[in-house]
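Listed next: structures, encoded as structure tokens.
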Structure 1
Amino acid sequence: NPDGIVNAGLAENSLMHDWLTRFWERQGSLRIDHTDLTYGTSILGSDRLFKALSTYFQSYFHPLEPVLPKHIATSNGLSPMIEHVAAVIADPEEAWLIPAPYYNGFVPDLNATSQVRIASVHVPRESCNTLAEVELMHAEMERRERQSEKQKITAVLLTNPHNPLGFCYSREVLLAYCRFAERWNLFLVSDEVYANSVYDAPDVPNALPFTSMLSFDVKKDAQCDPARILVLYGMSKDFGANGFRAGALVCQHNDKLLQAISANAMTMRMGSPTDILWSALLNSDELPSYLARNQRALSRAYTYLTSWLQAHHLPYTPANAGHFVLVDFRKHVEAIADEGHEIVLLNRLVDGGVYLGPGFSYACADPGFFRVTFCIRRKELEIALERIERVCGLPRKAVEISRSCPE
């Protein structure tokens, strides 16, 4: 569809789609047994997937204690899992504290059904992933306490690796967040859905690796009750399968919470076909090769996008994780909008055939930032960048730069 809109704002990884479709076709992976035609072995998921995820977490998240099948609940997507966790640990109109900018999907995930609100704390770019970030969170809780705010905060929610900034939190900052959660009697929810989408970035030479919250002795190292720690994961990002709708919760030290989740689990139960296909990949000897290839592909796509940004002198936040880069288009917003609002540029981009994620939807403090997804197919990314060039009056360089950057 040459007249369609290229979506470079949604975090979908298309780079490994050919590999994945060939894998599942070659494996004949959709092997259904009688149990798959029933409600299964558990309301929270199948024994097959529990065992596969347990091994996967053990191999790639380096948990302090083994993640056992009994610690896992699965769902038809990570959004329903967040919604259900919110309903269990908060009442309507209570809130979760989230450092901003943050993933825009948290708004409907928390608000739509559970009616749990977001209390955001703006973190300046220079303070992100430092102890100063956690101090800002303390300051917000102290302000609420001082002003006797009625809205109760029940949890703090992190994305690690970060969305939309694309960094991995340090051990020091994660443990500081554990102490923060203990100080203010909060759950600490760690969304780790991009855990294996960490890649080599030429402009981030000393990038931090991914560190899971599961890897800490939070009681010893942060004096934090481990029952507060909840880890989220899913199939959408590392496995390029947004459409499969597969999410998981790891809760190692809070049986009562898992019991509460199971009370309404039928409404979020993962379908057997998705369960079967994810398990087949997790159990495959080809899994390490797939993950390594995916990370190399992400690195190449990131290098192409950032080479293009540098050629056009467009500032951006260097990243080494996730599917996107936060780009500063403020000078282009200011050139076309007297009020300096990015919605004007967004509308022009859409009219020009390309969609980018506007910063206001991620609670960016300053207008003019856009999240650009780089892991769409190379030809589509070329077209997206060409259309940005046309809308912003930039020299045509997208195809030329693509030729110099291997796929």
Structure 2
Amino acid sequence: MYPNLRYAFYDIFGIDLPALALVQTYGFFLALTFLACGLALSLDLRRREKLGILEGIEEEQTVGKPLSIIDILTNALLGFVFGFKGVYALMNPAPFVGNDAKTYLLSMEHGSWVGGLVLALLFAYSKYREKQKELIEYPTPQTIQKLVMPHQRVSDIVIVAAISGIVGAKLLYMTEVDYVSWEAALRDFFSGSGLTVYGGFILAFFVVSYYIRSKKIPLSQMLDACAPAMILGTGLGRLGCHFSGDGDWGDPNRYAKPFSWIPDWLWGYTYPNNVINEGIPMEDCFYPAEFGNYCHILKEPVFPTPIYELIICLVIFAILWTIRHKVTLHGIVFSVYLIFTGLERFLLEMIRINDDYTVAGFSLSQAQYIAIVLFFIGIVLTAILLGKQRKMKDAEAE
């Protein structure tokens, strides 16, 4: 496993790049996930715009205002922070990946003044050039009407979804942890570990829906466009779980392989060098000591459920990506997504390590209860939408 990209490059290419220790494997795949989701969403929104299903909204924008000193200072300060800490971290990565990383990040003693000043000047100059180009086209302050198409809001949607999703995932995870104090809970909230997918989905759904409605974009069509991107994101995000070894694996797999052609690692895996140091100490850690103390391996192979979920989600993505061309009923693609995502998560939880909760005689995991709710919401929405379509056809026939 690769706790950070330094491990990955050393294992794959035999190259030791200490600066890569700053990039956590899970965070790297999470960033790639949001990029892939944004691309999938943008492609579908452009398709809908070409078909005339979605239209742009005119917005008032004030242009031609002179550059203020506040704009210059804000950009310069942002550049200085990135340069001061970023350049220093690239040259001296070790302190920033240990337990005292926050101390180094907040300390003015550990930073590159040259890097800070250079990036401060570059950020300030970039803002100046941007404003100069605008003033050439609009030499005086004025208010203009600009047509903004739905696909042009994808970056905003992804940012809103990312922030609200991470907060929601963290909050739902924290409901399953017994904290001894509020201080411990706050430390856990701002730590990089502990995320529950459904928490992110639920909060991001409501926050993004509010944003979409505020921009006067038809919610049902936007949800249909988002559905393939969301299931793709779920699958790709599991790559981060798998390659970092964050504990999101299954139960011990003590069964014999049903077919010889199945790779051993796909049937049962021990997650060596996992990022949470779960299991027993390894006799041969493989990585040099300066890489960090990630030298544990599971005592027995477990189901590599992140890989299973990746495969299932890619199949669902292919189905949704195909039917979106053929379905004209708005909202149906999202409804089918809810059915599929609820079903796949419920089934996978059967072989995944999780705490169970007993409700009405049923002992299920938190994710399974949520999966059941999503599944039936999808069924009900599908029935309602098909019923409305049938009534419309009957009315037209009369």
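Every read-out reported here was derived from the displayed coordinates using simple, explicitly stated rules and does not represent laboratory data. Here the structure is a predicted model, which is why all the values come from computation and not from measurement. Cβ atoms are built from the backbone, for glycine too; each structure is taken alone.
Structures 1, 2 were shown, and relative contact order in percent (Cα under 8 Å, 6 or more apart) at 17 was computed from 2.
When mean count of other Cβ atoms within 10 Å over residues 55-62 is calculated for each of the structures 1, 2, the largest result comes from 1. In this comparison of 1, 2, the computed figure 1.16 for Cα Rg over 2.2 N^0.38 Å is attributed to 2. Matching task: -19000 is the computed value of helix-only ellipticity at 222 nm (-39500 (n - 2.57) for each DSSP H run of 4 or more, over all residues; to 500). Pick the structure from 1, 2. Answer by label: 2. For the set 1, 2, ranking by FRET efficiency 1/(1 + (r/R0)^6) of positions 79 and 271 (r between Cβ atoms, R0 = 41 Å, to 0.05) places 1 highest.
Assign the value 13, 33, 27, 16, 8, 2, calculated as P(r) over Cα pairs in 10 Å bins from 0, in percent, for residues 231-342 alone, to the correct structure from 1, 2. Could you put the intermediate results ahead of the total?
Working: 1: 11, 26, 25, 21, 14, 3; 2: 13, 33, 27, 16, 8, 2.
Checking each candidate, the match is 2.
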